[in-house]
Structure I
Amino acid sequence: MADRPVPVVEKRLLDVKLAEFGTWLGGRDFTPKGILGAMGRGRDRYLNKYINVKKGGLGGITMVLLAYVVMSYRWDYEHIKHDRWRKYH
């Protein structure tokens, strides 16, 4: 018995072909509730894959710390850039 075809709007992003991308994007929910729901699902997937495991490693925590360092640098970049251009004499 063959699998039933999945509608384009229900496919995951990695399963969507380039010709179907516009249809898939049109089926997304861009309301604040939909965006918060997508962020919650992403957080749950991250936690289940890297944090809530029997034999975990440092990978999940390392990614969180790396993201924090990158965001902190990005937020302070203007101050760091001006401090670098300042002459000390």
Structure II
Amino acid sequence: MSRVQFTDSLSLSNNEISEAIIKTENELFDLRFKKSTRQSFKSHEIKQKKRYLVYLKSILTSRINSIEKKQKNIVLKLAKKNTLSLN
């Protein structure tokens, strides 16, 4: 397996990132299962999958937070506008 290119992940949409998170979690589960049943696997892949999973979750969380912040600002502007028009 080649190293994960993190810059490729930035261009993904939120839905694609969610799908990649699910896929990575399943791959990580399979690796852990292989480890516990003493099947052959590449141990460094566990560390890589964990890091990639954290990276994907960080991207998704930051995007969600920025969307929520924008919505909050819009609501505050509308509320301020309504209170000014009432006076």
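Every number here is computed from the coordinates shown, using simple stated rules; none is lab data. None of the values given here were measured: they were computed from a predicted structure. Cβ atoms are built from the backbone, for glycine too; each structure is taken alone.
Can you spot which of I, II the value 0.00 was calculated from, given it is FRET efficiency 1/(1 + (r/R0)^6) of positions 38 and 78 (r between Cβ atoms, R0 = 25 Å, to 0.05)? Attributed to the structure labelled II.
Can you say which of I, II returns -16500 when helix-only ellipticity at 222 nm (-39500 (n - 2.57) for each DSSP H run of 4 or more, over all residues; to 500) is computed? Clearly, the read-out refers to I.
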